[in-house]
Structure I
Amino acid sequence: MLLAGVMLLMMIGCRKESDNVVSYAFNDNMAFGEAYRSFAKKFDIIWNGLNTNYALWDFEKENGVDWDAIYDEFRPRFAALDEKESVTDNELEELLEDLVAPLHDGHLEVYIVNHHTGKTVDAWPGETRVKRERGQEYAVAEKFIPSLQYYAAKGQLLEYDESSNALATALYNSQLYVTNKLETETDPSLRKIYTEIDKDLKEAVNAANQDDTNRCLELYNDAALRYEYMNVPDLVYVEPKLLEYPVIMKYALFEGNIAYLSLNSFNLSTYLGKEFRDQTFINPTAHTKQVVNQVINTWKAWFDAIQTHHEAGDLGGVIIDMRSNSGGMMSDFQFVAGALMPSGGMHTTNARFKRGSGRYDYSPIMPQYAQTMKTEHAVITEPIVVLCNCSTISMGEHTTLGIKLLENGRVIGTRTWGGLCALNSNDTYSQNYSGHVGIKDVTPVYCYVPQELAYTLDGEILEGYGVTPDIEVPFNAAAWNNGNGPDNQLDRALQEIKK
């Protein structure tokens, strides 16, 4: 009996620790070789990779997650797939979602290749949680793009500027031109060519409607190069980097000199920082330069309006619209919230980092500072309001939290996503013992993993929960009517500032 007990302990220990000596940060055959043909081995990489790299295990334990019990439950279920002749993508995806659903990190994503079909399935526990808890709200927020057309029609905007999605704008404008030419062109040979262009552009639109952005770009750029000789306005090659670092931004100056800015993601550093811009857009085309300049000009119009009216003493306030902002670069803090604050940085959160291969190897809790604008600028003392919703993620949440800490700051809307833990890249793995498990689109398993656990200055952990607004205002999607009607959350922000 004693021998049997010792053997059992050895088996359990082997199960939990044997693969921890293997680094999953690189495409190494020792780590990933067997996973190309086995679902059980794919599970082993996920379980061991997260066991070693995930930074929230003590928090997960406090919330009832038993990672060892999850091994005992799911290892046999993945092994059972190896006994089947055929495994569908839906079957594999459901099992993967069940595996990671209890985890709270808002960024964590897991991808595995179904070697029966050759396709990749993925699970994002943050999205699974938000869909489960806030289904209808998320269904609206997921597709929401702020619109000011109602307020423009009412004559309430003193100034307006925007930068839009480069591919969507080019595709829409070129297709509109071709449609008009088909209605007016009388030359049969030209009509034939425009019909061909119209067909190709519609294929690109169909890909966009299916959320296949890469395919849309491929089809559109193919048409742009093939029909270049036709000189169709806006049918120009769109550089892929513009979609890798997208910025959809709107600036408006409302009556009462209230400066409004909305931003769909944080990639401003790519455009506003010359060194980063030159490294990203090498030998830019005329179209790329135009898109880059539009981003710069829109941001500058917002910043200049704030500075000018503050100096004149007639700035009503500032609204930063973070609704459905997907996050991005932490360095962008200086260009939005940090452009309203003193230079020298802002203590926004505290954090504890993964600092070893053991499950609970963590650093001490350390203060984290967000970068604020270094160049000379006025510190804004007028009211500042942030709008947020359940699809405000990551850097969108850090911006929301930063404004919430200001005496003159208010947060209006609904609770954010719950993904404040930062991530890092594979090349910093040796310093952090955390980061990516595998390489996306290369290894049969890939996990996008947080490197830290973030705390508010009050010691709260908001991961998997989100930032709570000061003033909760559920969004009235029916009244908004896709931008044709009033935006009740924006109206509440304007009211708060005027009050």
Structure II
Amino acid sequence: MTLRKKVVLYVLLLSLVLWGALYGSLFLLLKQSFKELENNIVEIRINRVKSNLNFLLDSLRAKAADWGEWDDAYNFTIDHNEEFIIGNLNEISLVNLDVSLIAFTDIDSDGFFGYAIDSEQKFDEKTITAVKERVADVSFRSYFMSGDRQEGIIVLTDDGFPMVLTAKQVLRSDKSGPVEAYLLMGRYLDPDFVDYRFGDISLSSTQIERIDSPDLSVDFWNARKNLILGASSVIAPVDNNLMNAYIMFEDYKGDPAFIFRLESNREVYNAAQKAQNYVFISLLAIILIFIIVFLQLISWLFIRRLLTISQQVKRYQDNPNQANFDIKVSGADELSQLAASFNVLVKEISSNRDFYKNLLERLPDIIILIKEGRAIYVNYAWEQSTGYRQEEILGQNILNFVAEEDRPTIALNMQSRFAGQEVPPYEVKVLAKDSTPITMRINAKIINYHGEIVDLAVLTDVSAQAKAQLEIQKKVDELEHLNRVMINREAKMIELKKKIAELEKNQ
């Protein structure tokens, strides 16, 4: 893989990791922040519902105060006159007051007069019956009829809606008594009223369910479990566009009465999704711009100049004998210094190469570099000794220039050297161009030449020495022959003397 590809790959991988880390951290931060913001908005709407319920109680309390401190109402609790009932306890009065129940009950619960309407604004006898039963209950009387005024939530019937109820002592307009009766005023929390009264102020769609209803839906049932266990509210996303929030209200006795559900559009969540997409695209665009700019800078400052040096070095490697080689790199940094240092090194190498080349060319011994049995370099001494030009041996098998009887020896010795064995110098006959055998001594070693293992052979012409050696041997042989002749002559002289001595003695 080229340096450029490696740099691009590593920059892409590093940028991908950086983008993932940045996007992951921002994603978690945005997700948590928007979740908190969404929950805070829902909590605000829940608080609005609670505040509005308190406001409803305050409104009932104010209406009950008007009726409870009214001389006509006070007189009615004493004389129970029909005119008051006909003129005030009817649908018109309840609709105008926006209440579901108005009732008067004596302190001893003997007298009860009231009127109630349902969600269709018609007389609701079932509610009147239920209120009469509750008025007779001791716990009800002890709570609602134990002071000047009291309010709370009450569930009157098994299948009815919860009611917000307030109780007020009936007094004269100057707040004098004695107290003869209590005024009960209540408002059913039916779906239409709840959605109208609480939906607008909470900016949500609303719904209530009695906590003891056998027909609770799954979401109400799940919220009911958490609310009964003590949760102040339950917030549960339904999908990407809807979120529900649940709160529980207790009745006047402190028992769970009903669950209130707010259905809110998830504008914040959708805004968060858009923000996350924007962050995703923005970060991706920033990272891509960073990659492009960074790669351009790296290419301009480093890679392009380094590639120039690499190409020039490769050109020098392919042709190390070229004259006036010089790498030119702009700038005054480490790369330009590297190029300058390489130029100096090349000049030194060229100078040394020329020196050693001249030295090798001037040596009287033949220098041959052999690769795979073929000559890749030979100095000028080869041409002087054999008559072959240098070009005639380069690339040729060297065994072609050796006497046939010596070829096995040379091949075996070359194989031994490449096997790591030490081969002492030995003599072979090299054939001159005119086929004259020239006796030469070979001294060879294995060397590393430009990263390749080659055989360096030094051939010394010992033909003159061999001829001189033959002449000396001839003279030695002649002297030995003469010596033997002289010795034989001396022996014969001694034998002759012995015979002369014997003849003289016989005479």
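What follows draws every value from the coordinates through simple rules; no lab data is involved. Keep in mind that this is a model prediction, so the values were computed, not measured. Cβ atoms are built from the backbone, for glycine too; each structure is taken alone.
Highest-scoring entry among I, II, by mean count of other Cβ atoms within 10 Å over residues 46-53, is I. Between structures I, II, the greatest calculated value of distance in nm of label points 7 Å out along Cα→Cβ at positions 310 and 406 is seen in II. Upon calculation of relative contact order in percent (Cα under 8 Å, 6 or more apart) from the atomic coordinates, which of the structures I, II produces 10? Source structure for this number: II. Taking mean count of other Cβ atoms within 10 Å over residues 22-29 as the quantity of interest, name the structure among I, II where it is greatest. Answer by largest value of mean count of other Cβ atoms within 10 Å over residues 22-29: I. For the set I, II, ranking by FRET efficiency 1/(1 + (r/R0)^6) of positions 158 and 422 (r between Cβ atoms, R0 = 41 Å, to 0.05) places I highest. From I, II, which structure was helix-only ellipticity at 222 nm (-39500 (n - 2.57) for each DSSP H run of 4 or more, over all residues; to 500) = -13000 calculated on? Traced to structure I. Supply the structure label, taken from I, II, corresponding to Cα extents along the principal axes in Å with the calculated value 86, 65, 44. Source structure for this number: I.
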